[in-house]
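Read through the structures below before going on.
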Structure 1
């Protein structure tokens, strides 16, 4: 998830106040298409940035000072990739993302990064020079890894709407992005190591757990999960995120909660026909405007001024009651979001968050840890404390995740 942020990187849709201008190159030829294109098959691959090591360091330092450490040492090429995948109903479609490769030849280990909440298509990493996914991919590539960041469905260059919070499609798009990254790397003389390191922030922490489960299941015959380090993920919508957002004395940022709840509600209408008329769920005058706000053009900064300061002023009493005691279609929708921690990873897991998070309460991380432990896993839990807010977990968590990945063999 994302919003109300300083002018910094890793929110969801947050634009950075800089625009590096690396050289671009014409699109690389995609591998020959099979008779029936497979999921992950590359539709197009275009180099959109080439940076030497000094330029990488300058790019990341302008994103946030935290990304100066560990010190980036590698030159990096950044590729915009469009690939085959499936939509939330399993129908063929395409999605986009970023592959950042460090200079060199031979094998390279991938880090898959899941970005936070985006409502606007154009801020995704495949499109925006300062997009969150692109910055994170460059950060890992600067450390010698292949940085791979999916835009998810319906964002960047992908068609259709974004099925916000839908765990299965976050996982399928991210997995197919890794498959595409393998082909992109091979076309440039690199071999993508099968051992995948997985991380992500906010919505991307949720996506990281969903992707990790698919990798461990062996959904891809080559790729294997190696370690998981999700940061501040909304892992428990039903028992933690929504109840805390609706609580009268909540510590959460009310406008951010209104944004998230509106985004989910509009998405659930598109996916499950949650309601027939907006007036069933949104109070007047918002019932006439909210659906149009989530058209893929505006992000939090554009949408939030048109929302009230808390969910209780946005949602009808009847819908508030349904959110507190979900059933029917609403329960189905929540179950399709929750459950990303209901499995037993056989790899090291580090759950990162902060008890001071004002957007995604730390109870989500605690819930995830309990679900994993119930199934025999032993995740490490990192709490940065009450002085660290939502975006602070990203600026501390990504460098910590990188250091931890380096320590693993």
Structure 2
């Protein structure tokens, strides 16, 4: 099994989603990830973000588990000199540090790059911010979605702006961080030097606006709410309902695909109508062509229509709920199953969607950790602390160990 990040150690001083998502991805690629959780707040806040259907007694919520598989949890009081010393010791043996502090906070806590790099010149320090180093505001995905234009564009025509149901700004930022980490590792391989870099949520979101940004920058048109429709292509992204009242989506990107669609729907002459013969005209006559297509699609059941479209290579698919998604063979390959340290069965979703050579099986990683589950292990095995020293730290409220004495 090819594990490109085997022997790489990561110190995670980040919580919620963007930073931890980077950590779990590195763990899936073979890295050892040590998640430092704040003793004063009883750990990552997402441990408490639960649905009513979840077990109220466990500290591993569905939300927490999405970004924390394969990690070792250690609980520290960073406000104490001894807790800070543990962070320094960990930084000296780690390759990468992930932080999500507001500008200036890392310096106040004495865990900034300049401080940690004095103990480890090869350290790669990934700093996630909300708005960059010049703006002290904290970053929240819902706010960033709104301020980067996504919420304004999202929703049905003439409706209210709508936040996306996934914290996409966090995930976009995490991809930026991962790309920067790979470049920093390459640079370290070449020069032997560590690296500091910063990624902001706001820039990650804006940089991903793609054609919606250039529709404004080039076309001087402010993108507006269009539901699922595409501003530049018709019918692309539009949701239609079949005879059995099941939603499908079309992604017709050229005139031949539109012609084949019309033939399958028993209306080949539609593709020859000058109003619909090319994409530019279909965009200009969007409402009319969509209304006609809905009438035709409403006469056919979903599964049979999708089969016909697939045979003619007309891009189309069902609009699936989460249960249907995980019935797909591709989704099943991404599902992880394990037991937590307390014996609870748990499922998770891989964040790495690529394979090497198309053959390697994904690396099996451990279930999300309980709060402070690995405090004893990390202090003993990685830092060489004695049991007596650890007990003293526990008694002085410097660390918390779930498995005290083990």
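Just so you know, all these numbers are worked out from the coordinates, no wet-lab data involved. The structure presented is a predicted model; accordingly, all values stated were derived computationally and were not measured. Cβ atoms are built from the backbone, for glycine too; each structure is taken alone.
In terms of mean count of other Cβ atoms within 10 Å over residues 215-222, the structure with the greatest value among 1, 2 is 1.
Which one of 1, 2 has FRET efficiency 1/(1 + (r/R0)^6) of positions 111 and 311 (r between Cβ atoms, R0 = 30 Å, to 0.05), as calculated from the coordinates, equal to 0.30? Please list the in-between numbers first.
Working: 1: 0.30; 2: 0.00.
This figure was derived from 1.
The value 0.00 for FRET efficiency 1/(1 + (r/R0)^6) of positions 191 and 271 (r between Cβ atoms, R0 = 30 Å, to 0.05) was derived from one model only; which of 1, 2 is it? Let's see the in-between values first.
Details: 1: 0.20; 2: 0.00.
The correct label is 2.
Here FRET efficiency 1/(1 + (r/R0)^6) of positions 159 and 279 (r between Cβ atoms, R0 = 30 Å, to 0.05) is compared for structures 1, 2. The highest value is that of 2. Determine which structure produced the value 2.2 for distance in nm of label points 7 Å out along Cα→Cβ at positions 95 and 367, calculated from the coordinates; the candidates are 1, 2. Considering all the candidates, the number was obtained from 1.
State the single structure among 1, 2 that was used to calculate mean count of other Cβ atoms within 10 Å over residues 199-206, giving 22.5.
Details: 1: 31.8; 2: 22.5.
Among 1, 2, the structure yielding 22.5 for mean count of other Cβ atoms within 10 Å over residues 199-206 is 2.
Given structures 1, 2, which gives the highest value for FRET efficiency 1/(1 + (r/R0)^6) of positions 151 and 375 (r between Cβ atoms, R0 = 41 Å, to 0.05)? Between 1, 2, the highest calculated value is found for 1.
Comparing percent of Cα pairs over 29 Å apart across structures 1, 2, the highest value is found for 2.
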